[in-house]
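Just so it is clear, none of the values below were taken in a lab; they were calculated from the coordinates. All figures in this text were calculated on a predicted structure; none of them were measured in a lab. Cβ atoms are built from the backbone, for glycine too; each structure is taken alone.
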Structure 1
Amino acid sequence: MQYLASELKWYDNSLESALALYRRGLPPLVTLPTLAFLFGVSPSLVASIVAAPEAHYRHFTIPKATGEPRSISTPRVVLKTIQRWIHDWILPHANLHRDAHAFRKSRSIFSNAQSHVGQVNLLAVDLADFFGSVRFEQVAAIYEDLGFPWVVAAQLASLSTLGGSLPQGAPTSPALANAVFHDIDVMLAEFANGRTASYSRYADDLAFSSTYHRFSVSDVDAVSGIVGVGGFRLNPRKTQIVGGGYRHQVAGLSVASHPQPPRWKRRRWRAMFHQASVDPSSFQNEAAKLAGVASFVNQYRPDLAESYMEIAIRASRTP
């Protein structure tokens, strides 16, 4: 009877948890079999992935802008399908800070730069190994905070991490990194407010700007201490303190009058599209690149982007 009573209590608790999740618009995941059912795979397969996720990734490297190798770990088909499901149905409910602009609908690198336009002083810092600094326990805590039982939260974290951190290449990693960094964003926004400054973050790029406060090394040390609370660290090679009279860039965009790429890049694109308009056949194999640039330009100069896109289309149709 005691065993039966404990079983009934477990079912009652599970049902209560499932209903609470459902009312919040979340899938009612309270057991691993439920998890597998909603994913459309067998419980044994999910259990095997949870137990040994490393067997379900492939690894390769790509060069960074600096030429250094960047390690990429992409999930194989089944795990990628599961992660996309998590990304689409669970992670949109995670709490994100208003000043986080990357990996979000209706936000962009341009919205990230907007609050720094016209400011006199700028502090720009970069996080080292952003995804790799996010720990398994932090990911599990995100799922638990959403309302999932700890056992399920830990299983979801196992499906989202590799070697105890977020893999570069998983569909879930960007949103989870944003969610884990939320509390740090709060502290960094408070740091900025205390210096009459604006704050924004685009992935691992952090920017602070102010008309009145002149940033110094002590501010960098303060930011380093704040991000260190969450287990993150700054990349000292990418720290910039810029005062008045100098060109300001935030996450690669100029913020002098309005967010836009720096002048050298705009000139390079203008020359490229001019050549493509004169001799479209020579750009036939680069039509996709032209279209990509045109789409980017559309975010700050729709009028120019329209003419660029016409050139890209002509290049793609050249026999």
Structure 2
Amino acid sequence: MNQNIQREVSDAGIAILTFDRPDSTANIFDERTLDELNDHLDFLEAEKSLQGLIIQSAKSKIFIAGADLNTFGKEMSAARVAMAIERGQKTFDRIARLPYPSVATIHGAALGGGFEVALACDYRLASGDSATKVGLPETKLGILPAWGGLTRLPKLIGLPNALEAVMSGRQYSAEQALKRGMIDSIVPRKQLTAAAVRKIQQVEGKKRAPRTHLSNRPPLSKMIKAQAEKKGTARTHGHYPAPLKALEVAYASLNLPYEQSLENEKNRFIELALTETAQNLIGIFFLQERAKKLKLPKELGPAPAAPRQTVHRGLVIGAGVMGAGIAQWLSSR
């Protein structure tokens, strides 16, 4: 059987997990990939001679694109959604709890769960390639990061930058991510693995110490939350709950014990995932991805370029699943 994740151990005692989903240009966290990752973690936890872990991708444009959104379809019950979230959280927690340093070497898109697994590592190195993007875009789909992203990101980069990232769902280039502290350094693609080995050797097997941010402490954190809440409400007009729900979870993570913060992520995710808003936005996402793969017959030639126009108002006729989804998408813009 083809494997989604290959494992090797260097002479220096550094384990390398390479994500390379067969017959696909993208890596995702589907059930099979999570199964394999947990099998590898059994080895990584048991092997006492290891000095470090590197997580990398063999794909040319994708590090890991995130969770398999088919997991959260219309037929999913709250119990099954909870199981999917708990599994991802526990898997990434195993990475975070390894007794030696871990490094994610990011080339290509590391989005959603793909960036959350990188956040579970001690260090993040990224290529400066234009294909490299990092971020947590879940709120654009009507949901929120729930595999530890809202718990770890505020502690890593501070509350203001974390709220900007999760509420906007923005994808950051390597340069933008470095400026915000989302990654530790930019390295040429071909040198990523060597740079990760050097980082592990430099820290001499020690885990990374937690960061402290003044913005994560009251009264400043409370002021930042209030400002972000005001801005988010003005932007969504109360019709788009995910950004404000993500704000609440990220802010709460500053004062909750780690396990309770993960539980809060899970519970708020379930509340959002089962709503019509989320289901419609996820449906639109799948339609957009399908449209990207469509190919016009060559004899038709390229479509004529239309002049750009700024759309100020939109009218949706019809209130079915598609109409409701389009209306939700328009209201979020």
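Upon calculation of log10 I(q)/I(0) by the Debye sum over Cα atoms at q = 0.10, 0.14, 0.16 Å⁻¹ from the atomic coordinates, which of the structures 1, 2 produces -0.61, -1.17, -1.47? For log10 I(q)/I(0) by the Debye sum over Cα atoms at q = 0.10, 0.14, 0.16 Å⁻¹, the value -0.61, -1.17, -1.47 is produced by structure 2. Supply the structure label, taken from 1, 2, corresponding to distance in nm of label points 7 Å out along Cα→Cβ at positions 100 and 164 with the calculated value 3.7. Among 1, 2, the structure yielding 3.7 for distance in nm of label points 7 Å out along Cα→Cβ at positions 100 and 164 is 2.
Taking mean count of other Cβ atoms within 10 Å over residues 132-139 as the criterion, the top-ranked structure out of 1, 2 is 2, with the highest value. One of 1, 2 was used to compute distance in nm of label points 7 Å out along Cα→Cβ at positions 20 and 276, and the result was 4.7. Which label is that? For distance in nm of label points 7 Å out along Cα→Cβ at positions 20 and 276, the value 4.7 is produced by structure 2. Compare mean count of other Cβ atoms within 10 Å over residues 76-83 across structures 1, 2 and report the one with the greatest value. Going through 1, 2 one by one, mean count of other Cβ atoms within 10 Å over residues 76-83 peaks for structure 1.
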